[in-house]
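*Asks:* The structures considered in this document are given below.
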Structure I
Amino acid sequence: MNTRPFSRARRTFVAACALAAASLAHAAWPDRPITLVVPYAPGGSADALARVLAARMGARLGASVIVDNRAGASGTIGAAYVAKAQPDGYTVLYDATPYSINPHLFPKMPYAANALQPLSLVSLAPNILIVKGDSPYKSVQDVIAKAKAQPGKVNFASGGSGTVQRLAAELLRQKLNLDMVHVPYKSGGPAITDVMGGQVDFMFSTVAASTPLVNAGKLRALAISSPKRSPRLPSVPTIAETVIPGYEVYEWNGVFVPAGTPPDIAGKLQKAVAESLQEDEVKKRFDDVGAQPVGSTPAQFADYLKKEDAKWGEVVHKGNIKLD
């Protein structure tokens, strides 16, 4: 007896049922809370912005979006957790610039390079070059002049080798061929304290962390790392306009999902991110910490990541930078 037609029909039926079940599951998504993993400690700028975005995304998706902090190893622990999660739209990564730096610092990453797919660039936030409030440095040119006149005598602080603050200074150093000494700290807070105290000459810091101290006269802002001046600090020139044309460094935030997430679910998530970032209240909350909301397409974010990877890879390798 020939059973081939029956077997073929049965396989077709089973495949059709599986496809229908998957379509129904996608249509019902989300039917439970979504976890937004932040691979950094609570209280930082990425965590604060992620919580603002999570609340608005949840309202648009009709489901709770819960922020889960999984800090450690410069963000790689939380990123690895999401990379290995089920690609069902219920586990999402909210990462920052170290995502583009880490592959060039760690001998081996805890997840594959293609394990995460970019969803949307969320925001861009520049850094400002700060010195002590009564420092003899009145401009970034003063810092550079001292570094050229006395090689190895100018030092700069950061919250660690893998931070944007460290690499922003390293990019400045490399572009101008300066001999300056890096002083790493365990976090940005103690580094800022020592800049205020004069123990360290300068550092790059976030607008949110430094602006109140600049306004209070405890710090002086010499330059900003964005291509254009900040509306919050209009008198502070950019590094690009003063000493290095084209210089640009941002602390970016972005959203990723595990590779293989169904396109329709990924599309709903991206739409929720982009629309949330257009809300006036969200824009205000981001502006309060010196961040510019973006809300890009996945393709635009992927293109931005390629440029970031190339830039920071060159800086790390040229500077022979190692983890602290």
Structure II
Amino acid sequence: MNQVSGKNSTDVKTNWWDALWRFSRPHTIIGTSLSVLALFLIAVAVGGGNYSIFSVLGSWIACVCGNIYIVGLNQLEDVEIDKINKPYLPLASGEFSRKQGQLIVGVTGILALVIAWLTGPFLLAMVAISLAIGTAYSLPPIRLKRFPFWAALCIFSVRGTIVNLGLFSHFSGRSLENLTIPPTVWALTVFIVVFTFAIAIFKDIPDMEGDLRYNITTFTLQLGAEAVFNLALWVITLCYLGMILVGVTRIAAVNPLFLVISHLILLVWMWLQSWAVDLEDKNAIANFYQFIWKLFFIEYLIFPVACLLA
């Protein structure tokens, strides 16, 4: 009897952690973690900076907690929509109660701010601004996600500008008066801003049914799935061509050969994958969306390597 009870208790704990992992939206956690690593490595490549374990670990924990707050708050406000679009999420499936969701969101939001405050002023500013925008994105009465332009602006301003510039400023170890953002950071920031715009418009393609029912206006509902799909592809293509240009012109301190070849390979790979997508197949669209996130992850790996090889 005790063995059975112990087994059930273990299963419950395992299921809870699995639900928490899904609640945190793993692809966003991976992206956040890689951005912290990438900006730290770029700061190392540039020279000088804040390399303490406390600084790096504190930055990562604060950013992950902030990430969970933002995606969790969005789920709390979208339970009915997610029952249609994403029924596997813990709140939509009933694995988490609303009170559990609120507790997780509240705790992670507070932790993000406290840890950032203890770690450094640039990190605190970055986390506070990101949380404020994330709150405005999801929470009524503002709820910017209702409007395609403002929804996209929220996503790529946080992922692209605020995170990259904020993390580098933090890892640089310099005061505001002595801070200079090098061309390498600007190149990555512009790339991520534009790339994240593609993610922002693409993510709504598989969610048309729920968004339509609950009056969430998206570019997909306005322009159609095929138009948004093609727009996202060409936006990402522009990103890769821009990075290739950075390598050719050597306007940033990167290894040009590595940067050009790696981005040519990724560009060809993306187009080959896109030709196999059936826009009538929701699973195929969702899988390609995850593939776009993988390209996003890869950029945060190869660009710092290009900087370190310079």
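*Asks:* Say we calculate mean count of other Cβ atoms within 10 Å over residues 92-99 for every structure; which of I, II gives the highest result?
*Replies:* Evaluating mean count of other Cβ atoms within 10 Å over residues 92-99 on every structure, the highest lands on I.
*Asks:* For which of the structures I, II does the calculation of mean projected area of the Cα convex hull in nm² return 18.1?
*Replies:* For mean projected area of the Cα convex hull in nm², the value 18.1 is produced by structure II.
*Asks:* Okay, next question. Tell me which structure, out of I, II, gives 3.7 once distance in nm of label points 7 Å out along Cα→Cβ at positions 60 and 196 is calculated.
*Replies:* I
*Asks:* To which of I, II does the computed value 25 (relative contact order in percent (Cα under 8 Å, 6 or more apart)) belong?
*Replies:* For relative contact order in percent (Cα under 8 Å, 6 or more apart), the value 25 is produced by structure I.
*Asks:* If helix-only ellipticity at 222 nm (-39500 (n - 2.57) for each DSSP H run of 4 or more, over all residues; to 500) computes to -25500, which of I, II did it come from?
*Replies:* Source structure for this number: II.
*Asks:* Give the label, chosen from I, II, of the structure having the highest value of distance in nm of label points 7 Å out along Cα→Cβ at positions 244 and 276.
*Replies:* Of structures I, II, the maximum of distance in nm of label points 7 Å out along Cα→Cβ at positions 244 and 276 occurs in I.
*Asks:* When FRET efficiency 1/(1 + (r/R0)^6) of positions 172 and 204 (r between Cβ atoms, R0 = 30 Å, to 0.05) is compared over structures I, II, which one is greatest?
*Replies:* Structure I comes out on top.
No lab work stands behind these numbers, since they all come straight from the coordinates. Keep in mind that this is a model prediction, so the values were computed, not measured. Cβ atoms are built from the backbone, for glycine too; each structure is taken alone.
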